[in-house]
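J.: Okay, got some structures for you below.
Please treat every number below as a calculation from the coordinates, not as lab data. For clarity, every value in this text was computed on a predicted model and none was experimentally measured. Cβ atoms are built from the backbone, for glycine too; each structure is taken alone.
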Structure 1
């Protein structure tokens, strides 16, 4: 697999977090704005679907997550390979260009189809920008502290998701569902794009690490070979991929159904915004610690244990209806997800050779973000036929089974 040329001399390139702290920090901030674009919708879009567009069926309300998940998943698949061939920075800049119309479409959409179109663009943008910031951080730090690096990356992204969800809920409560909350998105998209102009290419770091890696491990890796190896043939990579899919399956369900559950319990938009923010806030803040912990104790049991904790937290959402109990459930769900999310990305970096690592990350993120679509479709279909509680409990069972599969199949410590 060819890696795009870069003009930076090999002898001037240094791997490691300390050696690349300025660029690493810039990428952390950029990823914060990437996450904020998702948080823009987190607490208010289900209410917008019901109140302004008259959608009643759960599957119809959750259709925006299906579109987002499908477009993001497919984009992830190609983002890694394109980044290997032409460089990471161009992919990042194109991703921010695609994001620019999103808040304007959400602000003035005359029909639900326009909202779906906005989410298609958001999915493409997220696939390009978030995938690229992940890959670039892995490139910069080298093999030593991947878990910590991924913890910082995902912490910035999901802390921003939480803050944006909280802010849009507060603004919507004070000024209505549209257009006021989406003006925040205009600021997020503009700021992320401008900051990304200062990001430098990291392919020189890939060449540096590849030169220090046993050549025989790389081998010729066509796209189909990387896809099959990451999805099915390698025990570790396939276990990682299915865990990522299920993690985002339950996140897609939480994104679409939890605001409906909170509203049914009698909470107003401001309270729903707070509850919707707790889960990604805990997830975001604690990922730095869990990512670093995975460097010290290993990946496998943090992933399996995190999925089991997610399952228990999801059950609590249907078991209790008080604000305190629901807030506790969101805290536990956030902790479980923090155990899983950066650890999965670090594990991909452990197993995949630098020459095809970006492509493997793209395949993993294809399966992981396909989970949004699968979760929304499954939760919507089940909720329409058997009720919201049944849909939530089904996702809890699937999440527990995924953790058990990691415990049985994954060989990586």
Structure 2
């Protein structure tokens, strides 16, 4: 793009309601925040279990800081892989009941590293239409053929895989789709992969810590297990810290360790974060009340939003998507809530398909029932008034 085009392109973003602006946030992570100098009740964080400010995690960082310092110093292949990183990988493998795990700096880097490690030119990748951008970009980087299948459509995927003649196949999917909150049909997808001799790469960014026995994630939730599975979990959401990991059969992880460029050519994550993640796993396992409380809040808000003039997408997860449709109306509704001290983000294209702009309500175990009721009351009042800008519908 030429320099002369930038101003007009930015003006176009503003005019179409697609300009994004960062907010300045003060204080520790939690529902009650100070944002741009104003106190708000936030429903925008992926801190699903309320661990980001948990004292046990902070104490783990304090102790590790004395032992390891701050930075890792180099990539994991050189001198950045510490004993606490090794302990974390062993613990993560046990936590998700897979043979071995590999720790990455971020979920985006995990997907960009794992997929091209296992697929390349001459192969084919089948990608759900609503997959996260990191899965899409990982598939593109692999230089394999990419075929997008209709969202959660197992029959359509089966037909596409049947018609494919490539030597190696891979299906990639989110476990919980980040903008809709619905679940991928993992048992059926795994059956297809077994039948078609394909890999199944599952990004469980929004399910790890929330779904399954003791928060073990989507594989535990569905009760699936296979040597064809490559599981990717994110540690900056329910675990409350930062980073990600891939888990699979031992040989698969060894291959990824040898080939994933986003693992090989980046400085290792600070060991103090690995220590915090070990503490987070302890809390996830021991404080089961957090998942129980979160489940109750999900049921409360799902019931409370039913019947409003904006459709609520079906979801049994902390992600509750209220579809507004028009970009400008979604932004106007977000600002109306902000004036009432409520922070709920408006999600617009290209993050979601055109015409499906929405409010993405994220729940946390740190929310109270009163917090949820306050949001429900505000949304009901805005729905009765009509268009948040003042125009009736």
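J.: Going by relative contact order in percent (Cα under 8 Å, 6 or more apart), which of structures 1, 2 comes out largest?
T.: 1
J.: Given a computed value of 1.6 for distance in nm of label points 7 Å out along Cα→Cβ at positions 202 and 362, which structure among 1, 2 does it belong to?
T.: Matching structure: 1.
J.: To which of 1, 2 does the computed value 2.9 (distance in nm of label points 7 Å out along Cα→Cβ at positions 50 and 330) belong?
T.: 2
J.: Something else about it: helix-only ellipticity at 222 nm (-39500 (n - 2.57) for each DSSP H run of 4 or more, over all residues; to 500) computed as -13000: which structure among 1, 2?
T.: Values: 1: -27000; 2: -13000.
Label of the source structure: 2.
J.: Which of the displayed structures (1, 2) returns the greatest value of distance in nm of label points 7 Å out along Cα→Cβ at positions 138 and 154 on calculation?
T.: 2
J.: Something else: Comparing FRET efficiency 1/(1 + (r/R0)^6) of positions 34 and 274 (r between Cβ atoms, R0 = 30 Å, to 0.05) across 1, 2, which is largest?
T.: Once FRET efficiency 1/(1 + (r/R0)^6) of positions 34 and 274 (r between Cβ atoms, R0 = 30 Å, to 0.05) is tallied for 1, 2, the winner is 1.
J.: Next up: Quick one: semi-axes √(5λ) of the Cα gyration tensor in Å came out at 34, 24, 18 when computed from one of 1, 2, so which one is it?
T.: Among 1, 2, the structure yielding 34, 24, 18 for semi-axes √(5λ) of the Cα gyration tensor in Å is 1.
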